[in-house]
Structure I
Amino acid sequence: MSQEEKPILAIRIRGPARVRPEIEDTLGYLRLRKVHNARVIKLTSDVRGMIMRAKDYITWGPIDENTATLLISKRGRIPGNEMLTDDYVRKNSSYKSIDAFAKALVAGTADISDMEGLKPVFRLTPPKKGFRGKRNLPVGMGGVTGDRGQAINELAQRMI
């Protein structure tokens, strides 16, 4: 697998006020319609273009195995808004546990759609101790939007 197809975690940071319609459409295509929604997405060239268009409203970075396991086990939802369990994973996929599924997801050999019934969007809470930056500036300028690199895992863990 190429570097381009590594999975990333994308989180919507800013709300719908004063968003241009084409950017709102792009956020809809990414399924990041509400603030604090997160998705694990394979970073293809098409997705990279959508991420760049919506960069002022989301933050993203490569997800690690620990964060993926925590995200799926605590925030993964199945039909009926029930939590994802190891038993459900065994029955509805080829994986034996949430840990095995998260490991395959981070390695790029699995996708969220491989788990039958798992909702692709994870609803998170606001981060503990705040965002630590201005919401309308990129990460490089002391803000919270844009590419965070590995720091996305620390933010995601505070939001789970």
Structure II
Amino acid sequence: MLAENILRKLEEFRIARFEFILASEEHIELPEYKGSALRGGFGTALRKVLCDEKKNNCDDCSRKKDCLFLYLFNTRLPEGSEVLKNTKNIPAPFVIEPPLENKRIFAEGEEIIFNLVLIGKARNYLPHFIFAFEEFGRAGLGKGGGRFLLKSVSRTDKDGITKTVFKS
């Protein structure tokens, strides 16, 4: 029975990869590993746009069972899960693939390009990711908090056709 359930879930498993292009509006200085800055700033912005209760600790929140922020960013094991019973948190249903270039300083107007991979149900929440990255841009990124504009989001399908899903 467990094996059948796992196979059924794997058949439903889907991922989607999106290219995000940010345009710096100010000087932006990023750390050597840009992924930490992107993920941290995104998490702060996502919490700001999704959290109604504005608590410091999600464990004390009355809405934690149906909280989209917790699902996307601090993903918890679903109650009654048959696997991973000895863990509380599980990997988030998204991956930020940071730019791998060595460049760390971006002048006004320069682009920062990275990929966002959404896994499973998280694919349904792309608009929330876009909105959070827009908020993140207003708050600023990197040393000094340089602001950016989310310029576009696109996806290349399995046939190699690129479609823009968001453009500012």
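Coordinate-derived values only; no laboratory data. Quick caveat, the model's predicted, so the values are computed rather than measured. Cβ atoms are built from the backbone, for glycine too; each structure is taken alone.
Computing mean count of other Cβ atoms within 10 Å over residues 96-103 gives 18.8 for which of I, II? Answer for the origin of the read-out: I. Ranked on distance in nm of label points 7 Å out along Cα→Cβ at positions 80 and 112, which label among I, II comes first with the largest value? Sorting by distance in nm of label points 7 Å out along Cα→Cβ at positions 80 and 112 in descending order puts II first.
Given a computed value of 15 for percent of Cα pairs over 29 Å apart, which structure among I, II does it belong to? Among I, II, the structure yielding 15 for percent of Cα pairs over 29 Å apart is I.
When distance in nm of label points 7 Å out along Cα→Cβ at positions 64 and 136 is calculated, the result is 2.5; to which of the structures I, II does this value belong? Derived from II, not from the others. Can you rank I, II by distance in nm of label points 7 Å out along Cα→Cβ at positions 104 and 120 and just name the one with the largest value? Across I, II, distance in nm of label points 7 Å out along Cα→Cβ at positions 104 and 120 peaks for II.
Of structures I, II, which gives 18.5 when mean count of other Cβ atoms within 10 Å over residues 16-23 is computed from the coordinates? Label of the source structure: II.
Of the structures labelled I, II, which one yields 39 when relative contact order in percent (Cα under 8 Å, 6 or more apart) is computed from its coordinates? Checking each candidate, the match is II.
Computing distance in nm of label points 7 Å out along Cα→Cβ at positions 48 and 144 across structures I, II gives 2.8 for structure I.
With FRET efficiency 1/(1 + (r/R0)^6) of positions 8 and 32 (r between Cβ atoms, R0 = 41 Å, to 0.05) coming out at 1.00, pick the structure among I, II it was computed from. The read-out was computed on structure I.
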